[in-house]
Structure I
Amino acid sequence: MPVSEYVRSLREQVGSSYLLLPGVTAVVRDGNRFLVARQRDSGRWSLIGGGVEPGEEPRAALQREVREELGVDSNIIRIVGAYGGILLENVYPNGDHVGYVTVAYLCSLDAAAFALDEDEVLETQWVTLAELSELDHHEWIEQVMRDAVQ
C-alpha cells in the first residue's frame with residue numbers, strides 16, 4: 001500500500017519506530033453479508049479503509065478511501081464505533097511499526113461493480129460473519145462487523 005507524504009515525512013524523523021495513526025474503516029453491509037477485501041500487502045482479508053490525512057475530515061477520508069480502493073462512491077449511514085489497541089498494531093515487512101485508531105462507518109455503495117485499485121486490493125468478497133471465520137482475516141474486523149448489526 002502506498003505511503004502518504006505525511007507518514008513518509010514522519011518516517012524520515014523517527015525511522016521505523018512506533019507511530020500511532022488515525023484511520024477510517026468502511027463497513028459495507030448487505031443484509032447479513034459484509035464486503036471484505038483481500039489486501040495486497042498482507043494477503044489477508046479486511047474491511048476497506050485507510051489513513052486520515054492532515055486537515056482531512058474523517059468522513060471525507062472514508063469516502064476518498066472507498067473511491068480509491070473500489071472505484072465507487074459511498075454514502076455514510078452512521079458511525080459503528082472507534083477501535084484501536086493491540087489488534088490494530090502491525091509491523092510491516094520493511095520494519096515500520098504502526099498502531100491504528102480507526103473510526104468505522106456503516107455505509108452503502110453507489111454501484112455493485114468495482115474498479116479495484118490493484119496496488120492495494122487483490123479481490124473482494126461478500127461474506128457472513130460465519131463465513132469470515134474460514135478466511136485468513138484481521139481479527140479486529142469481527143468485532144466491527146458484530147457492532148454493525150446492533
Structure II
Amino acid sequence: MTDFRQRYSFLASPTWIGWFAVCILFMVVCYFLGQWQWDRRDAALDEIGTIQANYDQDPISYSEARDIFASADEDDEWKSVELVGEYLAQDHLFARNRANSGQVGYEQVVPFREASTGDVVIISRGWLAPGSEDGSLPASEP
C-alpha cells in the first residue's frame with residue numbers, strides 16, 4: 001500500500017492540482033459553448049421554418065401590406081408581397097463594395113412605382129460583378 005502512495009504522490013502536488021483545475025475549467029467552458037451553439041442552431045431552424053411557411057403562401061397585395069413597410073412585426077417577416085407597377089429604370093443606382101462569394105461587386109437598386117397607390121419602393125435587382133480592372137464599373141448594366 002505504501003508503494004502505491006509513493007508511486008502516485010505526485011498527483012497531490014500543486015502543479016498537478018493546478019492542471020486538473022484548468023482541465024475542469026476547460027470542460028465547463030466547452031459545455032457552455034456547446035449550449036450556445038445549440039441555441040444558435042435552434043434560432044436558425046426557427047428562421048428557416050418561418051421562411052418555408054411563408055414561401056408557399058399566396059402573395060398579398062401591396063395595398064394590404066403597405067403598413068408592413070412602415071412598422072413590421074416578427075410575423076410579417078418573409079411575407080410575399082405582390083407589386084404591380086413599373087420600374088423607374090432611369091433612376092437606378094449601384095451600391096458599391098457589396099460582397100458575394102468572396103468577390104466584391106455592386107448591388108443594383110431600382111425604384112419601383114406601385115400602380116394603385118403611386119408609392120415608390122426600392123427594389124434590389126441583385127449583385128453585379130465588377131467589369132473593369134479597378135472595379136469602378138459593373139460588368140453589365142441590366
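No value in this document is a laboratory result; all are computed from the given coordinates. Keep in mind it's a predicted model, so treat the numbers as computed, not measured. Cβ atoms are built from the backbone, for glycine too; each structure is taken alone.
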With relative contact order in percent (Cα under 8 Å, 6 or more apart) computed for every candidate in I, II, 33 is reproduced by structure I
helix-only ellipticity at 222 nm (-39500 (n - 2.57) for each DSSP H run of 4 or more, over all residues; to 500) derived as -13500 - corresponding label from I, II
II
Ranking I, II by distance in nm of label points 7 Å out along Cα→Cβ at positions 20 and 52, the structure that comes out highest:
II
Structure with the greatest value (metric distance in nm of label points 7 Å out along Cα→Cβ at positions 84 and 116, set I, II)
I
Which of I, II yields 3.5 [distance in nm of label points 7 Å out along Cα→Cβ at positions 12 and 124, calculated]
I
Rank structures I, II by Kirkwood radius over Cα pairs in Å and report only the one at the top, that is, the highest.
II
If mean count of other Cβ atoms within 10 Å over residues 60-67 is calculated for I, II, the one returning 14.5 is structure II
